[in-house]
Each structure stands twice: as structure tokens, then as C-alpha cells.
Structure I
């Protein structure tokens, strides 16, 4: 019994002699500064918020935490805005390769690459790249010939390198056919990620002599023109920049909102 009581007394004495709220707050602020210096801003902000929330009597330290928190948010938001300005410049530069268009059938503004206009492409078989103002990107395979191919997919390749699209069934609204006089036209659009891997493949191997095969009941082979490859590469770069701009705007708005949510003192 005496030994147990002695242990309890020692524990109580140790707790009584532990660090004060002020000292604990100072330690947390110090660790927050180290985390910020290492680039771990999430951890730094969480530590600073904990000082404000759980050590209201350490008035000076809580004030320091608030000031550090405000400065950290300011720096983060400023960096995001610099990235946004840089991205906007990239978009402006890439947009010079495109013509913007929105017809009565379009929900969003479309980017038409200047190398793939209707006048340049109506009478040939080729791959068209489609991009809208949201950054949504896909491919359309256009076939023109004397015989029906009834194609549902494409495969782009060079030597042993290759990439195939997803399949679009013949009865799908994105698989369309028409004919005029002796010519047959087939137009297949690969939405919802069905052409993402092909777009990336073309962009990654733009320097090669890429070929494409239209795959269906019959097969039709074409050599991708340099300007069609260029159009795909430009569209992918613009799509990524548009999406990056959207993400940065969302992040900045979230950071501004979080910045205003300063924890209230714990009563």
C-alpha cells in the first residue's frame, strides 16, 4: 500500500512540475517553424492552429501563432497566384495555334487547331483532335473511301511501339456513317477516356513516323501527317494548362477561405 501511494505521489509531483501551457505553446510554435522550413505547410498550419485553439491563456504565444499563420497563408497564396499567372501565359501562347468556335450545337467553346480546319480536312482520312474550353480532350477518326470499313477503334504505332483506343460500337451515337455519290464517310469519336492513351502516345512520340490503322470489319492504314501530330501535341499541352488553371483557381479560393477560418479561443 505504502509503495503504491508513493508511486501516485511521484506521478502527481512529476505532472505538477511538467511544462507550463506557455512552454508547450512555445515548443509547438518552434516545431511549426521547422515544418514550414521543410516545406510541410500542412503540418505547420495544424500546429499553429492548435496553439490558438488549445492555449488561450498563453496570449503572447497565441498572437505569435496567429501572425505566423497569416504570413504562411500569404506566402502560399502568393506562390499559387504566381503559378496561375505563368499558366495563363502558357495558355495565351498555345491559343495562337487554335481558332475558337461555338456553334448552336455546342455547349462549350471549341478549340479548332489551325492545321485541322474543315477546308484542309474534309476530303481525307485522318485523326482529328477535339478540345473544349473546359480542357476536355478526345480524338475523332475520319475515314473517307470507296468501301465501308465499319471501324470501331484505332491503333497508332511505329515499329514495335503501339497504342490502341477503346472501342466505340457501330450502334453508338459517336459512331456515324454517311455516303455521297461513290464515297463513304465514317466518323468515330472516342470520348470518356477512350482516346487518352493514344493522345499521350502521339505526344510522347511526335518525332516518329507514326501510322494509324482504322480497325473494324476491314482495316485501313494511314500515315499520320506531321501537322496532325502537331495538332494533337498542342491540344494536349493546352488541355493540361486549362486544367491547371482551373485547379489553381480552386486551390486559391480554398486557401482564402481557410485563411479566414481562424480557430476561436477554447473557452
Structure II
């Protein structure tokens, strides 16, 4: 199987911007894996936590799940946890010296079965961490800032203050985790996307589990999007999750970029 590199994905995005073709980059991550597993195996305890945290509609979970499958099949890239196990990327840890929860690890190792059972029939895979890899400062390599330059970009996020850092961004504000996003934001965002998907060169999506649907809909309506996820928090606070501490740190040239540590550089050719 092929895991597409960040440069390949960004080059493809720029091609689609230039020729006004639709494009979507969707990352499910370990949160998505847990949701898929809980839906397939009726794990109600896990499902209840996800529903409350992500503001998913309890009465519409099957519809949400089916939309995930639909938009995963149509996406230009979806993520694969395989990178954590094939030796071509750093391992998925909780923090230096501490592995991730065994239950989470076991579920992630089942990803092919879970994707197949969910009809995620798409083999254009990307790294689950491709969002943070897109802000790496690597000599001679393009990153998301190069693509954003002089382009019209809209961001869907619960952190509208990001506009104080990047005033050129248009912002669609959603409520945050534990604030019932489906009831308080979802329908409004869907209507905006349907009306404006093609108005932007591309979109940045930082919207949790419902964000996968926003991404799919943007492509469906002729737009282009990148799932940027927690990068928004890094831009605002400089916070780097402990699981990355061995592998990346803030760039000295631009505090909104990351750079590889010596340990991280061991994987540079696969990124």
C-alpha cells in the first residue's frame, strides 16, 4: 500500500485549485477508529462518550456513519494508521516513554477490517498526522503556508480568534467539544458550505468528528479542503501534544511552523 507524502498531497491540492477541481483530505485518526468500532460492535459506553464530546446526534448516528463512508469513498486522501506499525513513521505514543492505551492500540491495528466493514473503499492513504506534517519547515519543501499565500481561504473552527493571527482567513465559527455541535452549529455550517463551497481556493477544517462531513460536502459542492485539526490550537497557543515531543518542536524561523528533531529526521524521507 502507498502512503502519500505531504508534498504530493499539497501539489495535488494546488493542481485542483489551479484547474478548479474539487478536492478533499479527510483524517479519521484514533477518534474516528473508536467511533467506527463502537458503531460496528455496539459499544454503547464508548459511543456515549463520543456522542457527548463531539456533539453527535444520538438519533442520527447511523446517518452520520453512512455519510462518513460516502465521503471517505469520494475523498482524494483518507488517513491510514498503518504508518505507526510499518516502520516508516514514528510510533503512536501517549508521551515519551509511555505507550498509548492497549485498547486504542488494538483497535488501530484492526483498521483495515474496520475500514472495510464501514465501506471506506479508498486506497489513497495519507498519514494521520499529515495535518501537523503540513506545517513542517523543511528546506526546499513546500508546506501549507506556501499554498495559503495569496489565496482565498476559509476556516471552520471553534477558535475564531485564529483570525487575529491570520487576518486574511474567513472564519465560520462552530461550538467546541462538549457543546453539542450538531444542534448548535451543524445545519448552519451545512447551509454555508452549500452556498459558498466554490468561493474559496480551499478550506481548512478543524471541526472534530462532524468535520469529516463538512469536508465531504465541500468536495461534493465543488470546493477543496484540508483537515487541519488541532494545528489551530498550536497556532494559537504554541502547545505541542506530548506524543510529538521526541519528534518535532517549534521552528525558530516561524513560530507557526514546526521542525523535525534529530529523532524526527529519521523519518523525513517518508513524510
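Derivation of every value follows stated rules applied to the coordinates shown; laboratory data play no part. Everything quoted here is computed from the prediction, not taken from an experiment. Cβ atoms are built from the backbone, for glycine too; each structure is taken alone.
Once mean count of other Cβ atoms within 10 Å over residues 24-31 is calculated for all of I, II, which comes out largest?
Details: I: 17.5; II: 23.5.
Comparing I, II, the top value of mean count of other Cβ atoms within 10 Å over residues 24-31 belongs to II.
One of I, II was used to compute distance in nm of label points 7 Å out along Cα→Cβ at positions 40 and 192, and the answer was 4.3. Which one was it? All intermediate terms of the calculation are to be shown ahead of the outcome.
Details: I: 4.3; II: 3.4.
Value 4.3 for distance in nm of label points 7 Å out along Cα→Cβ at positions 40 and 192 corresponds to I out of I, II.
Thinking of I, II, which structure, once volume of the Cα convex hull per residue in Å³ is computed, gives back 125?
II
Match the computed value 0.75 of FRET efficiency 1/(1 + (r/R0)^6) of positions 56 and 232 (r between Cβ atoms, R0 = 25 Å, to 0.05) to one of the structures I, II, and report its label.
Source structure for this number: II.
Upon calculation of relative contact order in percent (Cα under 8 Å, 6 or more apart) from the atomic coordinates, which of the structures I, II produces 27? Don't jump to the answer; show the numbers that get you there.
Values: I: 19; II: 27.
Only structure II yields this read-out.
Name the one structure among I, II that mean count of other Cβ atoms within 10 Å over residues 136-143 of 13.6 was derived from. Working shown, then result.
Details: I: 21.6; II: 13.6.
Of the options listed, only II reproduces it.
From I, II, which structure was helix-only ellipticity at 222 nm (-39500 (n - 2.57) for each DSSP H run of 4 or more, over all residues; to 500) = -10500 calculated on?
II
For distance in nm of label points 7 Å out along Cα→Cβ at positions 32 and 120, find whichever of I, II sits highest and give me its label. Mind showing how you got there, number by number?
Details: I: 5.6; II: 0.5.
Max of distance in nm of label points 7 Å out along Cα→Cβ at positions 32 and 120: I.
Comparing structures I, II by mean count of other Cβ atoms within 10 Å over residues 104-111, which one has the largest value?
Values: I: 11.9; II: 17.6.
Sorting by mean count of other Cβ atoms within 10 Å over residues 104-111 in descending order puts II first.
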